[in-house]
Structure 1
Amino acid sequence: MASTKGQGEGGRLREGPAPELREAAYGLEIADAPILHKGCSLADLAHILMMLEVGVVPAEAGQRLLRQLLELHEIPVEEFPLDDALEDVYSNREAWVRARDEEAAGWLGAGRPRREPATIAYRLAVRDRLLGLSEQVLGMLDALVSQAREHVHTVMPDYTYLQPATPSSLAHYLLAFAYPALRDLERLEQAYRRTDQCPGGIGNINGTRLPVDRERLADLLGFAEPIRNTRDAMWQVDQPLEVMADLMAVFLHLDRLAEDLQIWNTKEFGLVELADRHARISLIMPQKKNPYALAFVRGISGTMLGKMVSMAAVGKSPSAQMDNRIFAIGEVPRSLDAGIRTAKLLAEVVRGLSFDTELMRERASEGFIHATDLAETIMQEEGATYRQAHRLVGLAVREALAADPGARDVPREILANAAREVLGRPLQLTADRLEALANPEEVVQTRTGTGGAAGAAVEAMLEECSQRALAHQQFCTRERQRIADGEAGLLAQARKRAATNSAQVE
């Protein structure tokens, strides 16, 4: 290993970093090595290849440097010696090369600032994780659609304010979480495209007098294009915030479903049960089966909200400050990793759910939840305004509950009395008509409009979700392959250029 002197010591600075600085600041940056190591390696290789091509780095020195970088590339990050006295990941890597070839290592920083490799590595790490998160959101979407297909005709009470509101279908309820997942995928794809831009080759912030080829560097690293403005390339504050905001939207959707399911899982609701593999026992109350997976999803969603706000806070600084970068470089990829794990977990929870469909059907007949349909029918068939019909039904429900707190329907005589009070005349609705209005299956099947709960409308949504999911899956597959091909191509070119003779070219 080379001397543990910091880069500035012996140059502008007379002494090495203070122990307090090493522990507090450099230690934070070194801790990001597992995230940045591979990307920094690719950034170094691409930079030297490009600088060789444009004639800045001498051929023989560049060839030796590529050999060292390729050897370093093969070292697992957990086996790579890191020293916080060397300040950051890049400086540790440079010291490793310097210890083996001092002269060749002197070209590693030519034409680029210290933080350029880490910024490139950060974008590579985030780009990969955005695809990973998209793939797990697709898994969540598939779990929802699969369950919905099994319950197109399962009647349930839909709730607002946790109060029975109207009869619906379980499939319709589940698809109300599928469409947010599709929006999440759209946002993640857009964030991916903006992340898939190369910040490399900026020189001294405003560019460089050296003949750096930024387009070639972006191509070698598998980016779609370079970021246009060189100053903006290194100091973007909105990119971490955009990614965290999109991630937070994913977490909020996961959280809302998890909270609903946790409520439904209570004895008081009793509508759903988690598979044992997603639950946890109480060590003091042996009768309990705790929905631990759901509680975890809700808890981590709350912590992510704080992390998103922190990305806005550290970005709230003058331009060309390191604040947003040294904290975002580790925080954003780790947050995406948490999102990947959490989406995967909840998808499996959804796949393992057991619904009490008989109890759902029974609850869909209680609590006067057909009242909206009754009021609308009175409006349509009795010549009343909706305000009159709403008041009439509300009055009838109040009187029915006063007569019998356990009432599930409005007796005809009470409805007739309410009609006389509000309309000044009795209703013409027959007993058969009133009975049909109280049938939850018949209520649901009237919701035939676009996006409604009737069977045909739900089937159309299922097909739409499947088709849109397929398009997103194809995007992820295509980009995974493009990234893999780009990395393989970069390594192949580096090995070829590093070879001392044609026999060694792979």
Structure 2
Amino acid sequence: MSDLIDDPMEGENAPEFTVSEISGAVKKTIEGAFGRVRVRGEVGRIFKARSGHLYYDIKDDKNVLACTTWKGQVSQLSVVPEEGLEVIVTGRLTAFGAQSKYNLNVDMVEVAGEGALMAMLEKRKKALAAEGLFASERKQKLPYLPDVIGVITSPSGAVIQDILHRLRDRFPRKVLIWPVAVQGKQCAPEVTRAIEGFNAMTPGGALPRPDLLIVARGGGSIEDLWGFNEEIVARAAAASDIPLISAVGHETDTTLIDFVSDQRAPTPTAAAELAVPVRLELLAWVDDQEARLTRAATGAVDQRKQRLRDLARALPNLETLLDSPRQRLDRVSERLPAALTKAAQIKRLRLSEACGSLRPAALVRLVTEASAKLSDRAARLKPELLTRDTDRKNINLAQIIGRLARVSQGQVEGWRNRMDALERIRQTLGYEETLNRGYAVVRGDGDVVTSKAAARKASVLEIQFQDGRYKIGAAPARKAKPKETPPDQGSLF
């Protein structure tokens, strides 16, 4: 700018600039004088353009400083500015000549003090609570004994070792670890991606989908734990279809993920204890239940036995129950012959009376009338009708016989095919098919030999091959050597 001032136009007291020249000079002066600066103030108006650029104001009680964070810089911010939040912003001061304004291009935002962080945390808690994300009815029940547990934490810290050691002591389970940053600007997006990634796994796939998630981190300051207070982390935990345990910080530390998770653990070790039961205690409980069941069953059986014995004592004696029927039977047996004789006499008398009322003339008349009726009915019968009916029935009978013959032939053929199939199966399962594959059957004295000792005892061995049998005779018995007779030495006498 000094170069422009030292070269005034002829006839003028002050130099003349174009608008672009003066704007460029102002921009160069501001950027050269300030460079990279840190400014503390309260966030005022915030506007996010459709292009992704973020525009907001930093103000104090007297002045306002316009700030801009470009789209590529927004994702790098550890804290996103919120209206009313006291922050410390870092960036380069520059000028925008098109509007005759200067502003601060911010690439780093820090919260100014723990009180401001707590105020922002309370604001987020109220907003999420109003949406119902903290409601107890939306929380899922933890599985009693998960097969696979997904752990979201740093792989290099002591937290993962504590969790694995505790799981190994209580009830060993499969563990999938998703490594993430547990503090800093990468913490929130990585934890969010880990929760969504575990939920996106296919159940029963090559990599098993976890039945339970644990988000864990050791203790630290509120700034260190701030990544777990981000809204994207809280929403991802609330939307998780897999039950989630939050174990962030120590027992006195509280983060947003604790309110939306299905269960909060005061420490990562406590999260492992909530995830699985103690195997030895579970086995002891099963043994105790088994003993109780045995005692209950034995007691029930004994109780029913005693009740049966009590009921048996109340029943009358069997002989006593049969005494009265036996007496009735004896009395009836005694009266039966006389009753039969009397009944026969009565029937004989009635028969005699009926025979006496019959007369020969009446019988002849009845027979004559019946014969006349029979002759009349026989005359009315036509032979051709009988023949036609007989022919029709013969045809029907022939058709039925033909159908029965076809059905019986088909049934017999089916039985024959079934017998052939069963015969083929029998032959397949028989040992002859095994002989076709190069095996042989050894028999000794007519019995199958299955051991070396049995083969030695047999006198004759017979080997059956595919194409026949071959006998091996026992080794010929060694003939006893005849005793040599001593030579005749004669007699001394």
task = Using mean projected area of the Cα convex hull in nm², for residues 321-392 alone, single out the structure from 1, 2 with the greatest value.
result = 2
Test item: helix-only ellipticity at 222 nm (-39500 (n - 2.57) for each DSSP H run of 4 or more, over all residues; to 500) calculated as -20500, pick one of 1, 2 = 1
key: distance in nm of label points 7 Å out along Cα→Cβ at positions 361 and 417 - structure with the largest value, from 1, 2   = 2
remark   = Matching 11.0 (distance in nm of label points 7 Å out along Cα→Cβ at positions 97 and 305, computed) against labels 1, 2 points to structure 2
request  = Assuming 3.1 is distance in nm of label points 7 Å out along Cα→Cβ at positions 217 and 249 as calculated from a single structure, say which of 1, 2 it is.
outcome  = 1
task = Work out which structure the value 3.16 belongs to, where Cα Rg over 2.2 N^0.38 Å, for residues 273-368 alone was derived from one of 1, 2.
result = 2
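When Rg and Dmax of the Cα atoms in Å is calculated, the result is 56.4, 194; to which of the structures 1, 2 does this value belong?
Going label by label, the one that fits is 2.
Tell me which structure, out of 1, 2, gives 8 once relative contact order in percent (Cα under 8 Å, 6 or more apart) is calculated.
2
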task = Rank structures 1, 2 by mean count of other Cβ atoms within 10 Å over residues 281-288 and report only the one at the top, that is, the highest.
result = 2
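Taking 0.00 as the value of FRET efficiency 1/(1 + (r/R0)^6) of positions 65 and 313 (r between Cβ atoms, R0 = 35 Å, to 0.05) derived from one of the structures shown (1, 2), identify that structure.
Comparing all candidates, it corresponds to 2.
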query = For distance in nm of label points 7 Å out along Cα→Cβ at positions 137 and 473, which of the structures 1, 2 scores highest?
reply = 2
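Laboratory data are not the source of any read-out in this text; all were calculated from the coordinates shown. Small disclaimer: the values here were computed from a predicted structure and weren't measured. Cβ atoms are built from the backbone, for glycine too; each structure is taken alone.
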